[in-house]
1. Can you say which of I, II returns 18.6 when mean count of other Cβ atoms within 10 Å over residues 19-26 is computed?
2. For relative contact order in percent (Cα under 8 Å, 6 or more apart), find whichever of I, II sits highest and give me its label.
3. For the read-out P(r) over Cα pairs in 5 Å bins from 0, in percent, a value of 2, 13, 25, 27, 20, 10, 3, 1, 0 was computed from one structure; give its label from I, II.
4. Thinking of I, II, which structure, once helix-only ellipticity at 222 nm (-39500 (n - 2.57) for each DSSP H run of 4 or more, over all residues; to 500) is computed, gives back -12000?
5. Here Rg and Dmax of the Cα atoms in Å, for residues 43-90 alone has been calculated and equals 11.4, 32, so which of I, II was it run on?
Structure I
Amino acid sequence: MNNLPDFDINILLDKFSYHFGNKTNDFLEFAQENGFRNPELIIKDLQTIQNDIFNYIWEITSPDKRLKGTELQKISEIYLTGKYKWINEIGIEAINRWLFWMTWHEGILK
């Protein structure tokens, strides 16, 4: 997380995380407008956070457990608030947009 600028990470997640993937081009435009240096490194940091929660969900559902949306949301919120003390409702909602899509895509979401 060393690459993140002095900016609310929750807002950065909100600008980046999206259903059906991420808004990389929109984020790069936002980063340029706000004078961020090395936005590609910021994207890597944001993807690390996303991958962290996805890997956790993957581990607890392997080999074939499926989760309802409400279960996924609760697990995600507990995990994220426990691991990232800075995260708030905006960041959780942003990550969950992406996470719900990824878990659906991988057959975890019922």
Structure II
Amino acid sequence: MTNQFEKLSNALLDLGMEDWIPLPEATSDPEVLDSVGRNELVATMAAALIDLVESGKLRIYKGRWDEDPSPVLTQEAVELLKDPRWYKFHIEDPAEERIFFVNVDNIREE
């Protein structure tokens, strides 16, 4: 793993400690942007997120922007994270669905 990739992964893990983070919000986070060039942002971010999901450090959720999202299984999460459309807000769509991530250390099992 390169130093840049590790820095990005750590920035995503830190961000995921705050709440459910929509992918488009993460693309504008200063620490995320500082760790990767803007030209390669989505591809590099997708690779880091997939790595973190497959290693069990992040959990992915999907749902409407105005409702609590539902958890997504790992294989579906990997496919969703590869699609660049999830990395932009689509606020003109009133039923917009978003992909969210959360650091598993931020999830309380009940």
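None of the figures in this text is laboratory data; all of them are computed from the coordinates on show. Only a predicted model underlies this, so the values are computations on that prediction, with no experimental measurement involved. Cβ atoms are built from the backbone, for glycine too; each structure is taken alone.
1. Working: I: 13.4; II: 18.6.
Source structure for this number: II.
2. Numbers: I: 42; II: 37.
Going through I, II one by one, relative contact order in percent (Cα under 8 Å, 6 or more apart) is largest in I.
3. Details: I: 2, 12, 24, 24, 18, 11, 6, 2, 1; II: 2, 13, 25, 27, 20, 10, 3, 1, 0.
Attributed to the structure labelled II.
4. Numbers: I: -21500; II: -12000.
Derived from II, not from the others.
5. Numbers: I: 11.4, 32; II: 10.7, 29.
Computed on structure I.
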